[in-house]
Each structure stands twice: as structure tokens, then as C-alpha cells.
Structure P
Amino acid sequence: MEEIGFLGIGIMGKAMAVNLLRHGFKVTVWNRTLSRCDELVQHGASVGETPAAVIKKCKYTIAMLSDPAAALSVVFDKHGALEHVCAGKGYIDMSTVDADTSSQISQAITSKGGSFLEAPVSGSKKPAEDGQLVILAAGDKDLYDQVVPAFDVLGKKSFFLGKIGNGAKMKLVVNMIMGSMMNAFSEGIVLADKSGLDPHTLLDVLDLGAIANPMFKMKGPAMIKNSYPPAFPLKHQQKDMRLALALGDENAVPMPVAAAANETFKKARSLGLGDLDFSAVFETLSK
């Protein structure tokens, strides 16, 4: 494949860019705080001074940004991606945003002759490091086919979901379920503990039953120790709950469980837990 640009070297972006470099891809990286790119240079990356410079240099550019506002600013701001988009350039936004944001970016990229793919991912820091993400792509099928070699390095499976917006919607549904589950799990651990049961035994029982899942197994032991190293920051989980609830409003879907979960995540943010892992929602119950 041609050289790949990578915009956004956060928890996820850094792990993903390192994976591409390890697998022999040439990568040019950019981050709003450019010093974050230093470690990637040690792995063999080049650095672009602006998003526009990265687009100019690379045939394909991946963006992995924190929220809709960041995703839009990297495209539309001065020295943004749009300045050098033209025919033959592919832009792949792997950030978790709402369908409207994806559509805005898509229209801007395609109006200048470029091709666009939204490709949010299911998975956090560890799956990103291990190349085990699930990629939820939608948009230009030709571009999807061209970047499959990169997706095969970044993820264990990629889905092509059709028109722009479908990738964003699928990601929000997945994260809404995950956030709601994390709240129920937190309540269960606290209830076990306050009822005089050993929470570790609860984890063992859950792991042997029909609702066993990797999230409970991975997060539970650390939660019991009140430890929340950020694999997926709580502020981003709350943002995804908010966007999922807005999607529910659009489609007149009642979502009482997700709405309650969102309130708990908001409470956690108000307690200053936003930069910790989303499992820190446990702290709103355990005090």
C-alpha cells in the first residue's frame, strides 16, 4: 500500500499507528500537540506539521480523534485536511462521532474529488495494541477495498455497512449497550459487597454463567481495587451515551436504561473522573 497519514496520536491512535509501522507500512503522523509524535518517530514514522501537510503527502489518511468537534476541526480549520484533498486522495475517519458529523465530513471530502470512509472501531487500548479491533466501515466501497490491508493489521474483523452514517450508528449502539452494562455490573459488585458477599466470588460466578463476557472479566478485578487506568476514558463513554440517546430521539426509541446510565456517567464526570477509565462509574455507587 501507499504511505498512510495518521491524524490523532491519543491512546487509540498511538497504538494503531505503531501497529501499522510494525507491519511495514510507511506512516506520517500529526497530532495537535506535536510532541506526542516523538515516540512514533522512534518507531520509524515521519511527522507532518499540519493535517493539510499529511494529506498532501499521503494517498490515504486515517483520522482517530476524540469527539465530533475535533473530527470537524481537523478537516475544516485553517491548514486542515480539506486544503489538500483532491481526486485520488482517500480520507478514513475512525473516530466515534454521530452520523451527521460523518455526513458533513463526507460531503466536504467528496466535493473536492476525494473519497471518504467512516470506520469507527469497537475496542479500547489493549485491542488497539494487539491489532484486535472490530472496524465498522461505511461509505466508499472502492476505498474500503483499497485499505483492507491496513484494516487487517488494525483489526480482527472489519465490516462494510453500506452508506455513510451506518458505521457511526453501529458504534453508538454498541457503546450504548456497553455503558449500560457497565452500570449494571457496578451496581452488582456494590450490592454483593454491601450484602456481605465477596465481590471476587461474584466475578467467578458471573464468569461461569450465560452473561459471562470479556468486559466483566477484564475490568472487574481492578474495579474492586478502585483502580481505573484509562483504556477508554469515561468522558468519551458519556459522550457516546449522549450521542446514542440523540439517535434514540431521532428514531422514537424509548431508552430508559441507557438514559439512567448516562446520568450516572454525568455524575462521575462531575466528580472529576472523566479522564479515568469508564469503569470508574463504579465510584458513583461505592461511596
Structure Q
Amino acid sequence: MMDLNTLKQFLVVARLEHLSRAAEELRVAQPSLSRTIARLESELGTPLFDRSGRLRLNDAGRLFRGYVERSLGELEAGRRAVAEAISEGVGTVRLASETFLTLTGPLAAYKRAHPTTEIELRWMAAEDMARHLRAQDIDLCVASQPIHAEGLEAVRLLDEAVGVATQLDHPLARRASVSIDELADQSFVTARKGHWQRRLLDRLFAARDLTPKIVCEVDEPSAIADLISAGLGVGLVPAFARRSSTRAPLAWIAVDTPDCRRVLTLFWAADSHVSTAARLMRTTITSWNWIAGEPQEQR
């Protein structure tokens, strides 16, 4: 009979598609984890993974994973609902995003208004958000790129241009706009794979059968402006960061394509329990004036 621990272990193996790494994360012996997955497959009457070469989740495994995520998510939602009902405060809100630089204003406003509420922040790639929302590992997600998945509700927060930032004395610095073709020979400072700026850069160049020349790939997107200012290269920078930046003076040049934009969107799982803390956070974020950097009601 499958139990919660078996299902949780299955989800880790399904996510990593690697037994030894899953065993390490779960802190269990790999032979024990292998036996757990084998018993689960025996109980279901079908393999959940393809084992020819690298371990891969198969169609049955993907189908089963969806049900497991939703089931465990409902149990977690029930636990949190009971905890909220018996507590005096509004509890905890769990927010994931690709970057928190854009969210510092509403997060600060939320904490001032609800000082006893705990806020858990998690960096997360956009492609992982839908799965974690459905599993109710997190309450809310803010993505800077589209998430195409069923079972989610969304509110668009900000739609803005993304330009190219350069040093002030760069040859492109005095240009009003620049094309992707003209950027083909430029050295780019960008975020690592999975971050929205990197995905946008790769997408813009791939649409023209080009590959960006990346000379610096960083884990912390907030460092991009400083590295550009230091002369390492150019980089994609959203208009929001251009307005709010108080550091490294840079030139900002529009990119001559309508596709060079960032759409900031708030997502949450449809038909799932939303805690009081999460509802209050959702209201704070959706009512924020992103241009003025203040709540809408202060306008």
C-alpha cells in the first residue's frame, strides 16, 4: 500500500530523473530508494520511468505525477488551513519569483501593514512554477515570462519594454534604437539559463538564426548593471530597472523589435485554498502602482 513517504520520494525522483541525486536530496540510501520506486511501480502495475540509458519519466509517470502533486497539495492546504484557523495571526505566505528586485516595494509595504506575518521567498525558474503551485508548495508566483499551464489563475502586473544597457561611452550609447542584427557582434553580460533575461536574449537571437556572444553569465541578476558599467559588455535591462536604478550610470537603448518586452504576471493555483496571508499579499501586489512605486490608492 503506497504511503505519503513513498509518494514524496517518487516526486523527487520524477523531478530529478536521477536516482543517486534523489537519494542524496532525500538523505536515504540509493538501493532503498530504488526498492521504493520498484514497489510503487509494482503496485500500479506499470513502469513509471524509462530506464534505457538515463532515467526518464514516461507517459504513465507524468500522468501519475500530476495526481500525486494535486493530492499532496490538498493535504498540505488542509494542514495550513487548520493551522490558520487555530492561530491568532494570519500565518505565512510563500512567494516565488525569478527576481525579487522588482518586488521590493510591495514586499516592504506588505510587511509594514502585516508585521506578524512570515514571508517565505523562493527563487524559481518560470518552467517550475506551475508544478509547485499545483502541488501547493507555494502560494503565489511572479513570473517575467509566460507560463502556459492549466489550472492557474493570473493577473498581469506590468508590461514594459526591455532595452540594451551599455557604458556611457559605448559606440551605441547615443543611439535611440538598435536592431538584433546590430547586436550580433556585441559581448553580452546576462543571467544564467532559466532566468527571464537569458530566455529573452536567447529567444530574440534564435528568431533570427543568431547566437548571442555571452562573455559573462551571472547567478545574481542585480550584478548585471555593475558588470556592464565595468566594461565587460552590454546586456538586456528592463525599463523598470532603468527608472529605479541608483547605481552604475548606464545608457539605455531601445531594441527595434516588438518582442523585446517583459510581461510581469502574478500566478496562483485555481480552485485551491488561499490563506489569509496569501490573499493579503495578492491584494498588495495587484494594487501596486509599478510606475510610481507606491500603492494605487496613494495616487
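Looking at structures P, Q, which one was distance in nm of label points 7 Å out along Cα→Cβ at positions 27 and 139 calculated from, given that it came out as 2.7?
Q
Computing log10 I(q)/I(0) by the Debye sum over Cα atoms at q = 0.09, 0.13 Å⁻¹ gives -0.57, -1.02 for which of P, Q?
Of the options listed, only Q reproduces it.
From which structure (P, Q) was percent of Cα pairs over 23 Å apart, for residues 155-266 alone calculated, if the value obtained is 19?
Going label by label, the one that fits is Q.
Which structure, out of P, Q, was relative contact order in percent (Cα under 8 Å, 6 or more apart) derived from, given a value of 14?
Computing relative contact order in percent (Cα under 8 Å, 6 or more apart) on every structure in P, Q gives 14 only for P.
Figure out for me which of the structures P, Q the number 1.00 belongs to, where FRET efficiency 1/(1 + (r/R0)^6) of positions 99 and 195 (r between Cβ atoms, R0 = 41 Å, to 0.05) was derived from the coordinates.
Of the options listed, only Q reproduces it.
Assign the value -16000, calculated as helix-only ellipticity at 222 nm (-39500 (n - 2.57) for each DSSP H run of 4 or more, over all residues; to 500), to the correct structure from P, Q.
Comparing all candidates, it corresponds to P.
Suppose P(r) over Cα pairs in 10 Å bins from 0, in percent, for residues 59-226 alone works out to 8, 28, 30, 20, 10, 4, 0; of P, Q, which structure was it derived from?
Numbers: P: 10, 33, 26, 16, 11, 4, 0; Q: 8, 28, 30, 20, 10, 4, 0.
Attributed to the structure labelled Q.
Rule-based calculations on the coordinates, nothing more; no lab input. Predicted model, so just to flag it, every value in this text is computed and none were measured. Cβ atoms are built from the backbone, for glycine too; each structure is taken alone.
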